[in-house]
Structure P
Amino acid sequence: MPTVRVLSYNVRSMRDDRAALGRVISSARPDVVCVQEAPRFARWRSLCAELARRSAMVVVTGGRTAATQLIISNLGVDVITTVDTKFSKDRGLHQRGVAIAVLRKHGASFAVAGTHLDLDEAARLRHLDELERAIAEHVPDEIPVVVACDANAKPGSPTWQALTQHRRDAFAVAGTGTGYTSTATNPHQRIDGIFVDPRITVTHAEVVNHPDATLASDHLAVVTELEI
């Protein structure tokens, strides 16, 4: 049964130490990375490519076209289809969106969807409805989906309950440690998560505690190992 390692990471627009960022990501040996707050202004394409290169990976889809959601992967993953979608926008709030990729590893197909939810709860819940519609439109029913996100909400909240309505919280299933991802310098809350289709087996999940983590971003990355 193919094993896939999926990592979710808010990289704060690469405003911190880029070399450290690459070291943190590559240390976790991910097959696929869902990035939140990827660069979206000047030179965003080249900066996204730089992030992939520093992480020993390649760009799959996303960036500005997905409202700062980026998917990168290693060369062991085949890309079947991709789509970038922006959510409805509220006046005074950031544009949000999702990057979706249908992928294959060792003959097993799966999809990942990366998103970054709003600080406003009403907007978060509306965007989760839009996320599910985008997944239903672009991912065939027979393909299991993994959602990776900065939820801007904690376990037990209405947002987290919505995220786990159709999928399992990977860290709750097989996590080690506290799971705290925010902030990198003072980890005290779990607001980043990976949510897994019940057809996929979660074997492990953890926060990436690398010596360079506080140099790389204001969040910590979370990684999960899955059997597809």
Structure Q
Amino acid sequence: MSFLTFRRYYLDQMLLSQKYYGKVLDVGGKKDNKRGVFRPALENVKSWEYLNIDVDTNPDYCCSADTIPVEDECFDMVLLNEVLEHLEDPKSVLQECYRVVKKGGMMIISMPFLYAIHADPYDFQRWTDVKLKQELQHAGFSYEHISVKPMGSLFAVIYDLLYVSVNNASNDSQSLKNKLLRKVFLPLLKQMFLFLDKRYSYKSKFITTGYYVTAQK
């Protein structure tokens, strides 16, 4: 089991199971220096373009997501994965993404909830499922065309917090104790926690690493 966190594991699983088509805009995605195991399936994709403010990721659009330099309804799909929590003005970005999606097109969004602060370069907020639906409606999507799914439950949250704590230990991270925790203890826990997380998935209504959202225009 090669994944580092359950957050990344569930995100990769959901992205890999998603069907993609037409022209795709990946907002905040990385053409170069990718994370995780997800790589886009391009069989039914006309183009897959990237928007990012980090020039080192080799984006097609190197700009802010609240002013995308394209005409209205240009894309069949827009991805906004692990981005909203890093935005000072996420509402304007949702409205801009809604603008560039074609009628009948789809937005795919993921956002962490019970997950450690991770600056990329900043970390501003966490939203519940209710808040996600509310903001997507404000952006223009109809309630009945919005789906929000939790990503993992109690044991996924516990493991990820342990992982971040161990890997960010400020006091002698290279000590034998911390090396054993990272290389032996956590890998041994991973399989057990995956089993327990799926067994107690009903708790994801209240305790989850985050949410995976699809919204059709």
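To which of P, Q does the computed value 21, 20, 19 (semi-axes √(5λ) of the Cα gyration tensor in Å) belong?
On the way: P: 21, 20, 19; Q: 31, 19, 16.
Of the structures listed, the value fits P.
Assuming 27.8 is mean count of other Cβ atoms within 10 Å over residues 66-73 as calculated from a single structure, say which of P, Q it is. Source structure: P.
Given a value of 13.8 for mean count of other Cβ atoms within 10 Å over residues 34-41, point me to the structure among P, Q it was derived from. Kindly include the intermediate steps, with their values, before the conclusion.
Working: P: 24.2; Q: 13.8.
Answer by label: Q.
For which of P, Q does distance in nm of label points 7 Å out along Cα→Cβ at positions 58 and 202, calculated from the coordinates, equal 4.9? Only one of P, Q returns 4.9 for distance in nm of label points 7 Å out along Cα→Cβ at positions 58 and 202, namely Q.
For the read-out helix-only ellipticity at 222 nm (-39500 (n - 2.57) for each DSSP H run of 4 or more, over all residues; to 500), a value of -6500 was computed from one structure; give its label from P, Q. Answer by label: P. Sorting P, Q by mean count of other Cβ atoms within 10 Å over residues 26-33 from high to low puts P first, with the largest value.
Throughout, read-outs are computed from the coordinates displayed, never taken from laboratory work. Remember, predicted model here, so these are calculated numbers, not experimental data. Cβ atoms are built from the backbone, for glycine too; each structure is taken alone.
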